[in-house]
Structure P
Amino acid sequence: MSSNLGPKYITFDAYGTLVHFQMSPLTRKLFSDRVGRDRIVEFLDDFEAYRLDEVLGAYKPYPQVIKHALRRACDRWRIKYRDSDGETIVAAVPTWGPHAEVPDVLVTLARHYPLVILSNAADSHISSNVAHLGAPFHAVYTAEQARAYKPQFQAFEYMLDTLGCDRSEILHVSSSLTYDLIPAHHLRITHKVYVNRGYEPSTPYYGYDEIKDLSGLPGLLGL
């Protein structure tokens, strides 16, 4: 990436990219009495897949996304769903802090660029997560505000319209191809960075620079 890129804004996914997403470890603990160790990874994969399916339809609040997806995974596995499990997971979301390298990198970036978050989050959750990131943000946009979740185009279009900028004027940074970088590619958002934290296999076809964690981003920008 050229140091002359000079995006007007750097836009970030939050959960997984900046915030240490810890839903699977908590779910593993909650379901240790119903799913054996040898199959828990399959159950977690199904829960993740249902979360994606839940956000592709009409908007619903994030707690409902989590609970509906968890119930569907339990139904598929023919195991008991407890609403208390969903409540525990929902309550944990705003307690999650950043990946270790993130605060220092964001402070560096914020000296040069306005920072923006576009998150599949509830307003009541994201404020706590952002407070732990340790850097100023120009704007924080959520699915609740956009009335749509990524990977739906409406979420990205809401952000761009609200910022009042062209898609060529942002650099979008995410650790998810599915939720962020693939839809960004189809929206012709040219400047993209994949933070490959191991959640998904790299697919260079979608036209991004790749870094292993956020510490590589200042170098891409010539900082």
Structure Q
Amino acid sequence: MGGRELAVDAAGRWKGADRAVLLAHGAGSDRNGATLVAVADALAAAGVPSLRFDYPYRTAGRKAPDRAAVLDETTRAAAAELARRSKLPPDRLVLGGRSMGGRYCSLVVGDEHDPVPALGLLLLGYPLHALGKADRPRAEHFPHLSVPCLFVSGTRDAMAGRDDLVRAAKHIEGTVSFHWLDGADHGYRTRKSTGRTADDVAAEVARVSAEWVTGLPM
């Protein structure tokens, strides 16, 4: 990473684990985002260690995400750090995270020329397109994804409509699973009328993620 130190938080017991999970944050959050922490805690309870990390712009206190090359490099470095800590081969690691972070994990795994091996991809609120730009989907690498993928998305996600995401995911070679958060938007927020709190949604995401990760065949 050009000499930059990777800011990380680890959860769970590493010794004896047969898989581990990398959790990358979304563009407007950091490694301590509520959903990532909830998923990490659920994984730890299920006996799966995880590693959360910050992209350089967050470590530096900036709001605007780093350039694509830096995001790519940092994601690769974080995956390598997870392999080092877990002492597991890369193909026994699940990579993923929230929105932008999950997207970059999918990009490095689906890189046509230098793919990062993985056991699966955990995509929490995949940003299929920028707001208002549904005609420009971020799915050009999907045909190069041959690992199992779980998409956990809200039914009101303005950056990934249900029909559009399902259609795009048909190009993925690996087994694809979906979990839809009823009434949730891209930030996993729900309307007050639903009676659901942010903690309720985070708990659902954490439960579904842990069940899927532990169910992946080796």
Structure R
Amino acid sequence: MERNSSVSTKVAPASAGRLSGAAVKRPQVTDALARTFFEEWARVGYAALSLDAVARKAGVGKAALYRRWRSKADMAADLVRQLSAAAITLADPGDQGSLEADVYAGLLAVRRMLRHPLVRRILPDLYTAIPREPALAAAMRPGEMAREKKVKALVDRAIARGELPVDTDRRAASDLLIGPLYWSMVVMGERCGRQRLAALARMTAAAIKAR
């Protein structure tokens, strides 16, 4: 992946404890496998992704891969879970003083992630794979819950300022925040400059207020 991207394929270092045969889980090997896994996922799609190919292209023996992950679903779920948690952390701009400013800051943070070419290529395939792979659905759930919590905080701040009524639909607000930007960048392949982002923030804030 690109060096200057705000989204990294690095994963939490595996335990360095001794394994059978005195093997050690080296973090650099784990990172190489994770990076290659996402590159292959973007290239061929989840259904055609082969762990043997991942190990070969990462320059790692298959045994090293299977010491870390038992299967493709296990590896995908683990890496998606970690990246989802990292993405939620990156997409937390905090209180910007108004609903529109909060929405704009949130969209700006999400845009940084969606600009990564591998992210844009993997996301549609990920959502296609989820209905057939329960492990992926489970891996996405903590990130989705964290996103809903952040949207709730955004709405609660706007309620406290008197910008929104107390019965604002937080689920609808979450859909409005993510949906248009995802459609523009991932589906339509647009770059969404700051002027476009400001317009989206203005319209999204108005739509949330309109309920």
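Values in this text are rule-based calculations from the coordinates and carry no lab data. Note that the structure is predicted; figures quoted are calculated from it, not measured.
Structure above, values below:
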read-out: Which of P, Q, R leads on Cα Rg over 2.2 N^0.38 Å, largest value; value: R
read-out: Parent structure of the calculated result 52, 30, 20, given that Cα extents along the principal axes in Å, for residues 63-158 alone is the read-out and P, Q, R the choices; value: P
read-out: Test item: percent of Cα pairs over 14 Å apart, for residues 71-118 alone calculated as 60, pick one of P, Q, R; value: R
